[in-house]
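Values quoted throughout were computed directly from the atomic coordinates according to the rules given, and no laboratory measurement underlies them. Computed from a prediction, not measured in an experiment: that's the story for all the values here. Cβ atoms are built from the backbone, for glycine too; each structure is taken alone.
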Structure I
Amino acid sequence: MLVYKYLSPERIDVLENGCIRFTQPLELNDPFESLPNTLKVAEQEYESFVSHHEQNFRLKVDPRSDDFFPEFLSEQFKILLSQNFLILSVSKNWNNLLMWSHYSDSHQGYVVGFDSEHEFFSPDTGKNACGLREISYQDERAILNDGITEPIKPNWAEEILFTKSPDWRYEAEMRVIAKPKNANKTIPVEDKSDICLFDFPPEAVQEIYLGCRSVDPLYEQVMRLWLEKYSHASCYTCMADNEEFAVGRKQVTPKDARAWTDGD
């Protein structure tokens with residue numbers, strides 16, 4: 001099975017450097033990302049919450065606060081998850097019109113198809129907190145038990161990280177979760193979360209797609225990189241279907257690629 005990462009033209013560095021960003025939940029585009037249902041926790045007395053959870057979850061509790069609102073608690077857990085987990089999101093589909101529009105600069109970018117069975121996606125490598133898994137799309141947010149009347153689930157973080165609204169179902173998303181400390185490279189960003197990059201081997205790439213609006217220099221860059229580093233993979237150019245609202249594809253040959261790169 002292949003999984004696909006949609007990328008803008010500016011992210012040609014993914015193929016150039018063989019590394020990809022795993023992102024903190026706080027930096028993702030869904031405002032509900034990693035926000036658990038904390039009603040059960042919020043129903044507890046302030047003192048009980050502090051004594052049972054401040055040490056376990058390492059939340060920054062303001063001792064002067066008298067009230068804990070569910071919204072505040074949810075945001076605190078979102079911050080906690082962002083400090084401890086990173087997300088790589090991929091899709092099961094390469095030809096989703098909305099995904100091309102939203103994540104590949106209106107079809108001007110490209111898509112990389114990865115082998116989902118490659119060890120890069122496995123927790124056995126020691127870099128990932130859990131292996132590749134599908135998102136659970138449901139109407140209600142994942143419930144965080146209060147830990148007092150009901151014990152905290154051992155996999156509470158994963159349940160929150162893999163739950164999204166049905167509105168996102170079109171993405172057919174799968175995820176890998178990793179720890180920030182395991183990144184191969186970390187780039188500090190002022191007033192934002194660090195950029196955490198993870199190396200992947202060339203053989204993990206099995207397909208490359210150029211968007212139907214892609215132009216030079218992306219065409220030349222992708223063709224050159226395909227010939228130099230990813231010639232084992234299949235390369236395609238995309239086009240708008242003549243009859244349907246669909247994305248078609250045409251396979252690129254090495255001769256085609258050399259023509260784009262001014263080779264022999």
Structure II
Amino acid sequence: MKAIIIAAGKGSRLEHLTTDRPKCLVEVNGKSILQHQLDAYRSNDVHDIHIVKGYLHEKIDLPDITYHINHEYETNNILHSLMYAQEAMDGSFISSYSDIIFDESVVRQVVNSEADIALAVDQDWKTQYVDRTLHPPEEAEKVVHDENLHVKHVGKRIDAQMEEVHGEYIGMFKCSGTSAPLFREYFQRADREFTGKPFMKSRDFRQAFVTDLLMYMIADGIKISCELIQGGWHEIDTLEDVDRVRAKHQT
């Protein structure tokens with residue numbers, strides 16, 4: 001099992017905290033967001049770790065990591081950033097956004113999922129938005145699943161009402177050794193067909209989200225499952241989020 005951390009973005013909503021460092025190196029409760037992730041992965045025996053970096057990439061220089069550089073991070077989005085590491089998708093892998101902190105139990109559950117493709121989905125997601133004024137629920141990557149926990153809709157803009165939402169995709173998913181080449185194949189297919197064009201819910205393929213590719217696969221009949229969790233993670237997107245997580249861990 002490999003881990004691929006998507007860490008190319010600047011994180012401008014963290015304002016002065018990312019003037020001299022990438023978003024993933026912002027410290028929360030004594031260590032960087034990135035170090036929180038590395039600790040959670042390594043505690044689950046995931047040691048083959050790949051990081052896609054871009055903004056101030058020279059600042060991320062930890063040992064025992066394989067690096068991939070997205071030099072075009074200012075003009076592309078998170079899906080393209082992830083695919084800079086597609087050479088690592090030759091076997092099972094778990095991927096995460098670099099601006100989330102999660103418990104090791106979340107990694108364990110996703111890694112141990114029997115599904116070929118599994119998304120970590122927080123059923124308790126609405127509690128993440130209590131007193132969170134700078135990042136409203138509308139910005140969540142919302143999930144609707146069927147009775148078999150297969151994803152029907154995932155993304156910030158979905159074809160479902162808020163009351164139908166079952167949870168939030170936290171930015172972590174797993175592909176088995178069987179589905180990893182398939183994930184890469186669907187990206188390459190979309191690249192050939194949609195470059196320079198709108199793609200799913202994104203106005204341009206280069207601006208696509210990971211959830212756009214997942215929905216592209218679902219539309220073609222690929223089954224993607226939910227691993228349901230109840231909390232155990234935090235997104236660090238704004239200064240308010242940093243203060244909120246610090247306060248929670250002090251109580």
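Here FRET efficiency 1/(1 + (r/R0)^6) of positions 24 and 208 (r between Cβ atoms, R0 = 30 Å, to 0.05) is compared for structures I, II. The highest value is that of II. Once FRET efficiency 1/(1 + (r/R0)^6) of positions 32 and 192 (r between Cβ atoms, R0 = 35 Å, to 0.05) is evaluated on every structure in I, II, the highest one turns out to be I. Can you tell which of I, II yields 60 when percent of Cα pairs over 23 Å apart, for residues 136-239 alone is derived from it? The read-out was computed on structure I.
Computing Kirkwood radius over Cα pairs in Å across structures I, II gives 20.3 for structure I. A value of 24.6 for mean count of other Cβ atoms within 10 Å over residues 168-175, calculated from one of I, II, originates in structure II.
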